[in-house]
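Several structures are given next for inspection.
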Structure I
């Protein structure tokens with residue numbers, strides 16, 4: 001699972017990344033602070049199933065606090081993208097290529113309008129953040145189109161001469177973007193029905209038809225959620241509401257990455273108790289805080305947490321993976337034993353794609369479990385289920401396999 005963070009320079013991408021991971025990255029209010037992609041571990045927050053068994057789990061990876069399980073995933077912060085990135089402006093080709101393996105994108109937008117299209121500081125509310133969403137869609141679509149068009153005429157002619165399957169051939173060519181043969185086939189068939197695309201004559205496909213294919217495949221393989229960052233700046237809320245009206249197809253979440261970073265760093269130093277995504281925190285060591293720090297924390301509580309019930313960072317990650325992608329957190333366990341050989345309770349939790357079956361989970365645990373699958377057991381209900389049983393978020397599953 002790889003979540004890519006995108007956006008123009010100085011919109012708060014690296015702050016969001018650091019807030020989510022506490023990784024040591026450079027943060028500055030000038031363009032192209034980030035050149036090489038930053039890669040670190042972030043976490044999804046889910047209500048842990050251990051409370052349903054009256055236990056405290058012991059995660060092998062991630063952690064659990066107050067019966068919230070934090071499941072690890074990969075987060076990638078690429079350098080800022082500017083208009084014309086697909087044509088190489090601002091080293092755009094390199095930065096776009098860094099996103100090839102991303103499963104979902106988080107587009108960090110400066111909702112306060114205090115940074116222009118080049119990432120340069122401007123007075124707050126003087127730049128329209130609507131432009132940021134529009135330009136990034138164009139850059140991603142043109143990036144996909146450029147890959148499709150590379151040697152297209154020769155490619156299309158060869159497919160026709162060899163009487164090959166265009167969906168299979170194009171799916172293979174775009175596999176680096178997580179495009180599959182099935183995806184291409186569905187997109188081409190849809191355009192055939194709606195636009196009368198000549199399925200058997202790819203050499204005759206126009207640039208506009210290729211662009212429609214690129215857009216459709218980009219939306220399928222790089223779904224996007226919007227983090228409306230810097231919501232704490234006066235006037236930003238109006239821009240936030242305007243974005244939601246303008247782009248109803250997107251999930252747009254108000255966000256203050258700077259506030260989340262401050263809270264997580266304070267919690268790490270044990271100055272406060274704070275669970276990421278919560279609507280409040282408690283001060284643990286009042287004497288360790290300066291007057292300035294106390295005022296900053298009070299500002300965050302009053303202007304962010306009381307108002308929006310969250311800083312938005314954890315919400316963005318959860319919604320991107322659990323809602324936009326539809327992934328599920330599944331625990332391996334036994335009806336009669338929830339512990340491993342070392343006595344750890346529910347030590348593992350795996351992220352599984354939407355519509356995963358008991359057999360899919362068996363293979364996820366070990367190839368031999370999948371090959372020798374006999375049955376599975378829903379540990380919560382103690383019911384036996386077959387290999388085609390569809391799993392649900394937060395299921396605990398025992399796999400019974402032969403030898």
Structure II
């Protein structure tokens with residue numbers, strides 16, 4: 001009987017999936033024409049691969065090499081020392097947490113979990129603080145890549161303003177997560193993660209300077225390649241779909257099957273509440289909402305939208321500041337939080353982490369918007 005119920009459930013699931021899939025592609029095919037829809041799907045993915053993915057990969061390789069050099073020669077340790085006094089008052093975290101923030105900024109979200117699973121690192125934390133590292137670390141994932149990418153598009157100052165917004169969002173997200181954990185598990189407030197002697201996490205290397213530089217460049221570059229490869233599915237799949245629901249037909253109003261054509265469904269929906277996006281984020285074009293929506297799943301995919309926004313002439317410094325803040329703060333957290341908390345052994349807190357980080361990302365965007373207004377007023 002149980003087996004029969006399972007088969008029935010799976011059958012219903014399959015039917016519902018087919019209905020949703022049919023509606024999804026049926027709508028696109030009805031508006032664009034099936035041949036045009038298929039051509040646009042492939043052409044958009046192809047252009048994104050050539051024009052965006054390889055550019056982002058070049059950034060990840062160079063930033064990966066730079067990040068490894070900073071680690072090897074103690075710059076990360078120096079930054080940790082400088083940032084330590086800020087960690088407790090801002091994030092309610094021990095000073096060593098700064099190391100996790102710097103490493104995720106130089107690489108990606110999962111770097112914080114590899115640290116959290118290191119007893120030499122985790123011994124400084126209460127249990128609720130260690131769990132909140134999921135939110136803290138995610139807020140800076142791929143930060144260097146995002147900032148360098150935006151600077152490469154000619155918006156360096158706006159990207160730095162956005163970085164300040166991401167810090168604000170991180171504070172809010174981390175604090176809300178800690179409050180949620182203590183509300184559900186008040187005993188975690190005074191419960192240490194592990195014991196151990198006081199000792200610093202070591203980055204010591206005993207090789208010669210030339211070999212250290214060479215190994216750092218090659219190892220960091222290799223990690224950049226891995227990161228660049230990892231973002232390909234997100235950019236090609238998520239960005240293509242989002243673009244097809246964001247942009248309209250060709251300049252003459254007809255569908256030709258060219259890249260970057262679409263049905264403008266997202267701007268239509270956003271236009272119904274565009275006053276919210278304009279008040280809080282300063283978005284003057286509803287198409288811009290596609291960036292934060294995409295960043296929920298993958299910030300690399302969201303970056304793939306920016307060149308198109310620039311070519312459409314709908315982006316400005318304020319939008320870049322908001323994109324940088326929300327892109328860094330959210331940093332694809334919907335696709336990583338479950339796995340990150342699972343690796344820490346607290347999967348049951350995933351919903352709290354997601355809710356906290358959603359709020360943090362919105363705050364990051366709003367802070368970036370108003371900070372950019374102040375920046376343009378002053379300078």
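Just so you know, all these numbers are worked out from the coordinates, no wet-lab data involved. This is a predicted model, so every value here is computed, not measured. Cβ atoms are built from the backbone, for glycine too; each structure is taken alone.
Comparing FRET efficiency 1/(1 + (r/R0)^6) of positions 68 and 356 (r between Cβ atoms, R0 = 25 Å, to 0.05) across structures I, II, the highest figure is found for I.
Match the computed value 25 of relative contact order in percent (Cα under 8 Å, 6 or more apart) to one of the structures I, II, and report its label. It traces back to II.
Among candidates I, II, the computation of helix-only ellipticity at 222 nm (-39500 (n - 2.57) for each DSSP H run of 4 or more, over all residues; to 500) that gave -10000 used structure I.
Here Cα Rg over 2.2 N^0.38 Å was calculated and came to 1.10; which of the structures I, II was it taken from? It was calculated from structure I. Looking across I, II, the calculation of distance in nm of label points 7 Å out along Cα→Cβ at positions 84 and 140 that yields 2.3 traces back to I.
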